[in-house]
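Multiple structures are listed underneath, in structure tokens.
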Structure P
Amino acid sequence: MRATKAIIHLENFKHNIKEIRRFTKPDVKMCVPVKADAYGHGSIECAKAALEAGVEFLAVAAVEEGVELREAGIKGRILLFSLASPEEIHDAVKADLTPFVFDEEYIDMFAKEALRQGKKSYPVHLAVDTGMGRIGCYAKDAASLARHIADTGILLHEGTMTHFATSDGKSQADCDYTKKQFEEFKSAIRGIEEAGLSAGICHCANSAATLDLPETHMGMVRPGIIVYGYDADEVNAQYLAKKGTPINLKPVMTLETEVCAIRPFKKGMSVGYGRTWIAEEDTDIALLPIGYGDGFLRRFAQNGIKVAINGKAYPVRGRICMDQCMVDIGKDNKEIQRWDKAVIFGCKEDGALQTADDIAKLTGTISYEITTVLTRRVPREFRS
């Protein structure tokens, strides 16, 4: 296996699911997104682990992601978060993916395809846009669309959902907006029920709401980033501990590589494209076989990124290249030898001194991006 690799700790993944379950009632279902290759962690293996941990629903964003799970033998329920194109609906129905629907045309397309494939009934979830501004009908139209689903004669209105835009923020404005969204969602559900129809499994709680807003749990929660061991922005470990509801999340991924060469540099010598770093004194530079072609992004070098080698942090110098980066280890460092492991981020047990969250905060992004940008040439090594 290549020296640069991502170690996926499936035991931590299952641990996080168990931790999250402490925040919900026993009858509340859980949906775990494994879209975008499970946020870079490996969709097939994480899907299997989630089902083994008792998760009732998985979720993908693209039809091909769902088809890949089915071809790998995944039998669990799979929600389709994003819209399928007309050309994809055949495959979506064939793979038994449960779509989010929100207008008559889209509802009819799934009904027609389900009928064509000989399905006796086909479940769908009605999406309600309460303020996210993406997919979904407006609350006032939910009842009529629920009626349209029923009138197809083949589609089963299994659930009703919405998605919060600001539940991971703790400003008064963010909290007020989440409350407004939740009230709007409940009004949509009331409209459906007053029309004599069932709204099915109602779900709206994302990671932050799952941990912070138990009133929003309803029939199912949809924790995302916290399943992979990272904070939901301001609803973080510190906030939850202060609130009296602590949680112990563990990073699921460790990204590591190794020192493939150590080269002496004299004062005044430069490193990398553009000569953005010039040695102010004699030092040694360690070469690591990881770069932006792997997902260790070029811009990270501008933010003081460091890597861990044998328990100490060393700064990346110069611009990160496509396939390599350079690290300043100081002159004649006896603690570092060629082929030693270098850890970019991950679990302390693997020698990491920072998590994807830490890199995200340092570089002005979110942990989702840090893990999902890892490319296919970074092998995933799964550990149970």
Structure Q
Amino acid sequence: MRDIGIGLIGTGFMGHAHAQAFHHAASSFSLPVRPRLVALADADPERAARCADAWGFVRSCDWERLIADPQVELVAITTPNLLHAPMALAALAAGKAVYCEKPLAVSLEEATRMRDAARQAGVVNRVGYNYLQNPMLKQARELIQSGELGEIVSFSGEFSEDFMGDPQGPFTWRCETRQAGGALADLGSHILSLARFLLGPVAALCADLHTAHGQRPHQGGTRTVEIDDQAHLLLRFANGARGTLTTSWLKHGRKNRLAFEVCGTRGTLSFDQERLNELRLYQVGDRPGLAGFRTLLAGPHLPDYAAFCPAPGHQLGYNELKTLEVRSLLEALGGNPDHTGVDFQEAWEVERLAQAARQSAQEERWVRL
């Protein structure tokens, strides 16, 4: 087993999640490569130094030096969205593999440049859609594809949280178009990726985007919010199914409601990330009086669950999903074919859907993909 040098940019929540995932993947799985935490970068040099020491990195530095470091073979990017493109493009130009958090970029044009650069570089590339690594979601896709639900008729999806729910919450970088894409990009990208994961390509959509709180406190005054607080989409899938999709960061009481319901001619399947170890399944044909949803629990019968726990019902969590995503990445870096991660091409497809939603909302019409 050879070492592979890791350079991580960003020390916030996602930076910490990445660092933990590299440690946990190495201890939980037999891998073709062993991650070596070489360098950590952050806009605050003092914080970078503290976190590098606490998280097991050899050294800290600025991000340009990190990318230029010959010992760094993989660059992991967990910065605000605005910085994804310049950092990823610099890493790709240096021939480094790239692991970038979602959304891929702040515009479809930037996402296209990143996708094309990754193709040209010919290196492993991944984007942080770790919810898709949940063994229960993989089981859900198998149930759908196997015909267990019959012909799929409809999909309804939602990703809602409440971290922007307070109208007096301060203006942040998330409120600027040049830095972020609103609730649609921040949360909606996850449910768009999940819709594609379960049902395949979207053929057309119609969207309504809404800014509920147009002004937020900023430096003793107020500042205009430039992005959407919530989005509502109608979907037509290429397989003929119809769908609805909503996303909001204003919904009080919702902390991580990444949820869906898929309905077919023989049954219905539902899921909520706040109960990420459960699927709810209804199947047509139960005897009168006994019909109803039943709960399917995660357990070691599912691929990947047993790596963390040998007993059913003991639950996986967010960091385990990130660990599974890193495992997929390290498998690919070790030369083993692995198609369970989201690469720049698939992340570009999600960005294309988001851009179509913005166009639809602006022009008030259906947009074909």
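A value of 1.18 was derived for Cα Rg over 2.2 N^0.38 Å, for residues 20-147 alone; which structure in P, Q was it taken from? Considering all the candidates, the number was obtained from Q. The greatest value of FRET efficiency 1/(1 + (r/R0)^6) of positions 60 and 84 (r between Cβ atoms, R0 = 25 Å, to 0.05) among structures P, Q is that of P. Quick check on the output: 66, 53, 38 is Cα extents along the principal axes in Å, derived from one of P, Q. Which one produced it? The structure behind it is Q. Matching task: 0.8 is the computed value of distance in nm of label points 7 Å out along Cα→Cβ at positions 36 and 356. Pick the structure from P, Q. The read-out comes from structure P.
Ranked by mean count of other Cβ atoms within 10 Å over residues 44-51, structures P, Q are led by P, which has the greatest value.
Any read-out appearing in this document is the output of simple, stated calculations on the displayed coordinates, not a laboratory observation. Just so it is clear, the model here is predicted, and its values are computed rather than measured. Cβ atoms are built from the backbone, for glycine too; each structure is taken alone.
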